[in-house]
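Each in structure tokens, the structures are laid out below.
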Structure I
Amino acid sequence: MRRPDPIEPTAFVGSSPVRLDGLDKVRGRARYLDDLTFPGQLWGRTVRSPIAHGRLRGVAFDPAFDWTGITRVTADDIPGENVVHLIFDDQPYLAHGLVRHCAEPIALLACADRERLEEALRHVHVDLEILPPVLDPEASTEVFKHYRFERGDLARAFADAAHVVEGRYRVGHQEQLYIEPNAVCAVPRPDGGVDLFGSMQCPFYVHRALLRLLGLHEGQLAVIQTVTGGGFGGKEDYPSVIAGHAALLARKSGRPVKMVYGRDEDIAATTKRHPAIVDHRTAVARDGTLLGAEIDVLFDGGAYCTLSPVVLSRGAIHAPGAYRWPACRVDARAVATHTPPNGAFRGFGAPQTLFAVELHMEKIARELGLDPLELRRRNALRPGDVTATGQELRHSVSALPVLEAVAERVQWSRRRAAPRIPGRGLGLSLVLHGAGFTGSGEVKLKARAGVELTPSGCRVLAASTEIGQGTTTIFAQMVADALGVSMEAVDVAVPDTSKVPDSGPTVASRTCMVVGGTLAGAARALQRKLATHAAELHGVAAEGVVCQGGVFRAGARPLAPFTEVAASWLATHGPLSIVEQYSHPAGIVWDDDEFRGDAYPVYAWAATAVEVRVDADTYETTVERVVTAQDVGKAIHPVLCAGQIEGGTVQALGWALLEEVVHDAGRVKNDRLQSYLIPTALDAPPIETLLVENPYPHGPYGAKGVGELPMDGPAPAVAAAILDATGALVPDLPITPDRLMRVLRGPPDAGAGRG
């Protein structure tokens, strides 16, 4: 597909240089938290609740055991507030009074000898009065958050409808399963403060949480990200918990404390994707035009609120999908259950509701006898259309371009017209994903990022973390182009809350568009300041002086290398740093109270086609091919962009067919890789990625978000392909062989077995 001309001339943006962190990682030189050793270090472990709900009557340490050299911490030892700082103050660092989920932290231990530490865990006795747990979200009466919004005349829409189609769709938990489990080390300072090193996405989240927990002032605390082996949202909120535990042990022992979860502990105790139940009731005209929708969304938040309100808000806004609705109402709530808390996961609520609306489109197409592609063509959002929250789509609207790109590549019309092959199916999905925080989130955050001058170029100052997605490389590309120097001249600082400004969390498909754009702006400002200095040094007018290829020029006349001008500035004026604050483009308005307006500055778009083979004997589904077209605005690094899409696609295929968290009385049963199955390299089908570049005029070089979009479309496309192959619409994820078998065989005969 032809790529449009870039918004501005670039040397590095749009190319695919070797990623800056790649060689260290493939050669084994990258040092993750567990590779680091701190002088005098202890190991920390967590005493956890064995039950889902109960009253904590006490914690006893066996007097017959030798506790010498073992640091013990309970809720009574917390110097500040026993609350994990996030949205609501409901989650304690250590249980006090009640436990609300299996694996909830109750006490902490630290010891230099890991074997002795494991033995000590067996000598901690927790006295619990068992209380009945609520494990079904539909039975919950505790609501974390409720959103309701609508537009248009629903009564008229259903009165005019030729067809009313209803459906219920369910998705379960999903484990992020990053390669590196949660890991931190807290190092106490002589002033009573702490330096916290760890694997994380959001250093300033951890920083704010620890200030409250430990009762410190900002100067006593630094949070430093170490090389991080994946996050997918799972290291957005949870690192505040493990960091707090390590810090409590470090403060009490006076020694560094390292905590590294085993895989079983990480799966059993940390946050997951929110399970959801989504009900659709849709008014449809005879020709397939969508007239109105009633959508009810229920998210299971688990035991504590964590990020449920914002996960729910994105899920609710995306619930109508990539379609025009003259009338629409969305009613969404997140409730509490006595299961481990749920939190951020790639897609952040949108995959759940997009699965429902896309599979519901398949149901509508089947009931009306329409081609699923044609149904989507007729109803897809176009420039100038208005969403259910009242947002007019003005920029980079690509529902039809991505849809047509995929349809052409898989030869949809020819394939649909060909004779059917038993057990073979082709499915389709069309999705959108808002780039950046929802609503007024970016306005409230006031993210800041910048650059500082170095003798050879500049250093990027941002809290945005490299977690495998390529942040370090794309930041260097964008800043190098904005400054007019080589990528080698750009250094990217390690995210350290004591040294970089708060650019916000590494979430919400915002790193490239929001933070990258802010950095590019700061780099341009730095170039302008140095251009003025170069002009003064050489006695020319500052107007028209720019840096290109590492040389300042006045028109065609070279003035001086960047390094010479930088050295002169540093010698004359001293250090120079420019930090800018992100602000939304003009005209973006959101009302938090009414939940209306411009939910996101812009949307990214994707269409995905999936080919499957279903075994008639085992009911196993094999994905044989995936073709996806994704509008990312501008691919800053096309190879990394395609890699993000391919990785997200495989992760979504796992959610569609394999991944299922199994609970028994609120406890995660399959907490190991032997029993929690994910796709391996051998399971990954051929994936063809079509990068559609419809530049967003307010994004850096036209870029939008890409990190979450690939998670949204594959699961419903798989379900649609299975429907095409078997005639069975399976409304629940994952579509395991037993679920497919039950749908194909139908409900058991009510009279079976009766005499």
Structure II
Amino acid sequence: MRAALFVAAALQALGPAAAGGRQDGAVDPFFAEEVWAKVGERTCLNCHTAEGEAQDSQFHLRSAELDPARLRENQAAFARMAVARQGGKPRILLKASGVVKHGGGEQLKPGSTGYRILEDYVGRLEKPAAAPAVAPPRPFLEGVAMASPKRLLRRVALQLGARLPSPEEEALAEAGKLDLVLDPLMKEDAFFERLKEGFNDVFLTLGYDGVADDALSYDHFEKTRHWYQKHDLSHIADEKERRQAGYKLANDYRKALLREPLELLAHIVRNERPFTEIVTADYMLVSPYTARGYGIYDALKDRFNDPNDPFEYVEARLPALKSRNGKVQKTAEGIYPHAGILSMFQYLRRYPTTVTNRNRLRARMYYQHFLGVDVMALAPRVTDAAEVAKKYANPTLEAPDCVVCHKTVDPLAGLFQDYFNEEGHYGPRKEGWFADMFPPGREGTALPDEDRWRALAWLGRETAKDPRFAVAMVEHVYAILFGRRPLLAPLDIDDPLFSAKRRAYLEQRAEIRRIAERFAKSGFNLKVAFKEWVASPFYRADGLEAAVRDPARRAELDDVGIVRLLTPEQLERKVLAVFGKRWGRLNDSDSKFGILYGGIDSKEVTQRMSDPSGAMGAIQRIMANDVACANVPADFARPAAERRLFPGVEPDDVPGTPESERKLRAAVGHLHRAILGREHGPEHPEVERTWRLFAGIVEEARGRKDLGKQESYFCRAGKEEKRSDDPHYTLRAWRAVVTYLLRQDDFLYE
């Protein structure tokens, strides 16, 4: 009591400087940028929360990530702790250094950067002085050039529509009506293919162990999961063709099964339903083939437009699972308790469990996938695991360093207890759930008894109400559009660029929060998140207006804009969009180029490469040579009005006169627009450089007698066509130009 009175008196004497910072009630910049950023958020927040290990202490903090206004509350908490004394010394320093009893032990060594910051903070509170005038920081995006409407539209159309924009769409974009382009664009099939591809990078459900039908348990689908083996193909007379049809039947069935979780995502977005349905949907999607695997085809066959289409999906609900021994899954309605992706067999098999893991992997992935939280990054590291095991009979329930994480993870793991099966199948533990773990629930809320049979559905409903869900989904959309995850808070407080990196992080978090609010207010329409990011200056950024030499300013702007190597799938789509014909070697199932070019297989290779390797550089050269070889003579073989690349020139147009040079320079400018999306005038240095390449090759060819008069045999316009005549060497010169442009950053990156 006496200590409390002392603190109250001290705060009153210190006035607003201690209770809330400045006279105007705003957060003190020193507290925000030094105390909170470098000490409070990194060190104290791990335990000193309402749910943390130090919840019984008087020092309570709250994360300001979703609500920056909480900084004022945290500042007041720090101020109270800073003016408190124990033995005449600041209590906050004694606690942080572990000199006095502190559940967290020594957190800051005396003399460390964090400790000195707290010392400085205590001194500022003891002797408040007029804050020196501080120049406001420059606007965060000052000096950042924004993409023109046409360039922005091209970026979006290629990314989300796998095509180039039409002249009508360009006119709408230049009139400031980009929404009128985006709305129909996000109804095209290509958008949903990109959506599924992007979310598979998150969930990786295409890559679980075994063949696809292994997701269906032998115990519950014994008679139906391998239906294709007994499917009647007697109408095919030829034995070889019948065998090939059987292989195709099995392969299509397996592909259809693998695609179900991603098709659910696309179905929700296509129908503009709340995206919360990815964890709350009381249905699944099945195709004619997968419905046979589940044994429900006869009940659904009238709902399919084409019963032979393996990839036509409709909504369905499974009956309660029945084991071979006749035991039926306990449900209240006789219907399998669907919970969106959470209860899908493919997701459960992708993240199976073991006797020792006890569903903790699933709990970890739940937090990562649906709340954007990496629980492994939040967990403290135990310095002596053997000593902890020796001291505590059950460390996960008793040891503070273990409890801080397991108190969150283990209840969540208990919600998956009906799937305690190393194959990822339904199968509750015979002995009941583990008594030496925290009981099933979620972040302090116990699983209600009446929801025990549908624990994952209960989890889905709780997740949909969590504000972190909207943030996590907006982060997933960011990853799809930007090709990288959002920034993480910088950790090294001794880094001279820490403040700059933290500002970049905070600015990005503010944009994520803004878009998450719009996304939630729209009824969780995921298309709104895409549109908001496209309109954001972070996406529209297109370089800097001038060179930036200040390292701190460069660090602030390092993650602004889109500068990423196209994925193998995106590069193939871009080749198709620009040339009208795919290259085919990056996403061909028989080619290994996709993995070599930084792709993933969703199983062993789960992270895309962002930096090019030597192998990727070689593939880029091969692609440029092949695509130019195949498309230059083919384009010239078409009527001029139908050409994509050379509508204004002919193979016999050679340099020599001002008129021919003007025409050829215009053709070079057209190639820059068509291939690179750059609106360069005829005198632009890049056009000049490309023009010199073309003219130099033609000039050199004139002086040589050993060159053939026909284009390469391998660059014929078609397999049945003869080689194109090329007496002036212009076809081969244009091929060199196209090869050169295809190897530019503007084509290989976005």
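We did not get these values from a lab; they are worked out from the coordinates using the rules stated. Just so it is clear, the model here is predicted, and its values are computed rather than measured. Cβ atoms are built from the backbone, for glycine too; each structure is taken alone.
Can you say which of I, II returns 2.2 when distance in nm of label points 7 Å out along Cα→Cβ at positions 176 and 224 is computed? Write down the numbers at each step before the final one.
Working: I: 2.2; II: 5.7.
Comparing all candidates, it corresponds to I.
Figure out for me which of the structures I, II the number 79, 50, 42 belongs to, where Cα extents along the principal axes in Å, for residues 352-671 alone was derived from the coordinates.
Values: I: 79, 50, 42; II: 91, 48, 44.
Answer by label: I.
Out of I, II, which structure matches 3.3 when distance in nm of label points 7 Å out along Cα→Cβ at positions 136 and 160 is calculated?
Numbers: I: 4.0; II: 3.3.
It was calculated from structure II.
Using percent of Cα pairs over 27 Å apart, for residues 248-455 alone, single out the structure from I, II with the greatest value.
Working: I: 47; II: 39.
Sorting by percent of Cα pairs over 27 Å apart, for residues 248-455 alone in descending order puts I first.
Which structure, out of I, II, was helix-only ellipticity at 222 nm (-39500 (n - 2.57) for each DSSP H run of 4 or more, over all residues; to 500) calculated from, if the result is -8000? Spell out each step's value before the answer.
Numbers: I: -8000; II: -14000.
Working through the options, I get structure I.
Taking relative contact order in percent (Cα under 8 Å, 6 or more apart) for each of I, II, which is largest?
For this comparison of relative contact order in percent (Cα under 8 Å, 6 or more apart), the top structure is I.
Given that Kirkwood radius over Cα pairs in Å, derived from a single structure, equals 27.4, which label among I, II identifies that structure? Write out the running numbers ahead of the final one.
On the way: I: 27.4; II: 30.3.
Value 27.4 for Kirkwood radius over Cα pairs in Å corresponds to I out of I, II.
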